[in-house]
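Derivation of every value follows stated rules applied to the coordinates shown; laboratory data play no part. Note that the structure is a prediction, hence the values are computed from the model and not measured.
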Structure P
Amino acid sequence: MTANAKTANPVQDLQLGKNDSASVRSPGLLAKWPMVGLLMFLFGALAFGGFAYNLVAQGPLLAWDKTLATSLPAIGLRHVTTLKPIMDAGYYLGSWGLTALGFILGLYFIIKRYWQELAMLAIGMAGESLLFYSISNFFDRARPPTQIWVILHIPGFPSGHAMASVVFFGFLAYLLAPKIQSALGKGLVIAVALFIILFIGFTRVFTAAHYLTDVLAGYALGLAWSSAVYSLIEIYYRKRRKQNVKKE
């Protein structure tokens, strides 16, 4: 094996976004600009802290929570045939659908031996679940008494659906958008991801499965968690690849 062949893979790995554009791989942007990930984390963490304080202090946003938790389900019950399938789609997309998509994506990473991307997906989603159960049980906020259709009884602050949608669909957009050459294509990928995230959250509020601040807190915590995890994993693998190149 020649010297060029020995160093080809590590050098290529350092330029994933440029040299492996045909594959679903991390573009490495968060490792290249760690300040972006830090700012996203701070914004998400501070926003979640604000919603949590509002809940504990019985702040003014709770009035909006109660109003929407009463008015929106009432609309749904007047238009069951039309709205129930749409609202159910949001629930199942944010639960079983997201789980199925995550399994398929994880299997793809395993087959392709993309360990960095697998770590980002696995740690991101597993950590999201642990955060949801621990934090929701800590605040122990009861869900609205006006829930319709799919009824849940576990604590509702923050919304697990909202948090998981940010972690997963945000990750997908991060993987796919940099691979697309046109600005229109990039914008479309980001717009679709945002639409799915907002749609899932909207269905949770519309059916009173969550209060509005539950969903907003879920978005904020999802942003903080995903930006921290994805940034740190990218930085770790970037340093590791550089070390491998030096050894060669």
Structure Q
Amino acid sequence: MTRLVCTLCALAALARAGTEASRLLDQAEHLLLNCHLDRAYLNSAAGLIAAVRAGDADNQRSLYLSARLKIQQADFASGRSERKDLYRAAQVTAESLKSLNDEDPRGHFLYGIALGRLGQLKGILNSLTMLPTLKREFSRALALDEYCTEAYEALGMLYLEVPAGVGGEAKRAMEYFQAGLETNPNYTVLRLDLARALVRLGRKGDAVAQLDTLLATGEPYPPCDFVLYDRPEAEKLLARLKGIE
């Protein structure tokens, strides 16, 4: 009986620890998604994630949020060297998540995002050599989770950004963006990128409609990207398109 009581107490303690970790990570994710309100939110999020990892270094959600946080910090950083170090740190963290659980799609798409950002810093030729790896990682994420919105966006951008001679294709990019919007119509960067693809395809009216929809989104996701990037970029593109006779 004593052994049973000890076992039950241990299980209860684990449950409490898991609940507390989940609560802390919920707070961290909220801060990360709303860092447009205050850049200091990123430091607070980092502290919460570190607290969870101190008690459970293999917590998969903490690894996911840690990698995502480092990418956000790198995007905000002004120095090239600092950005490179943060993207590399994000790549290493995503690799740890992949090693811990190769079935977690978050490790794959975040690894690809960090690697792609490093390629952009190094220049177009370095980015092109990474294309097979990036396609593999993003495709793997979709194979694991057909609702992985971020992977649709990432694959679409690969086809939109690279030159046509090495696999770039606006029509295929458009299809990925449309598929991603089916999983989350509030993911505003998908509408922005879809509008860009439509412009390349000569469909100005459809592009304008997508941009209007983006700007009218009631609950944009993630809110920080909407405020800091998606909305201002959409407004600029919309003004340019409406200025074309």
| query | One of P, Q was used to compute Rg/Rh (Cα atoms, Kirkwood Rh), for residues 53-148 alone, and the answer was 0.98. Which one was it? | reply | Q
| field | Origin of the value 12, where relative contact order in percent (Cα under 8 Å, 6 or more apart) was derived from one of P, Q | value | Q
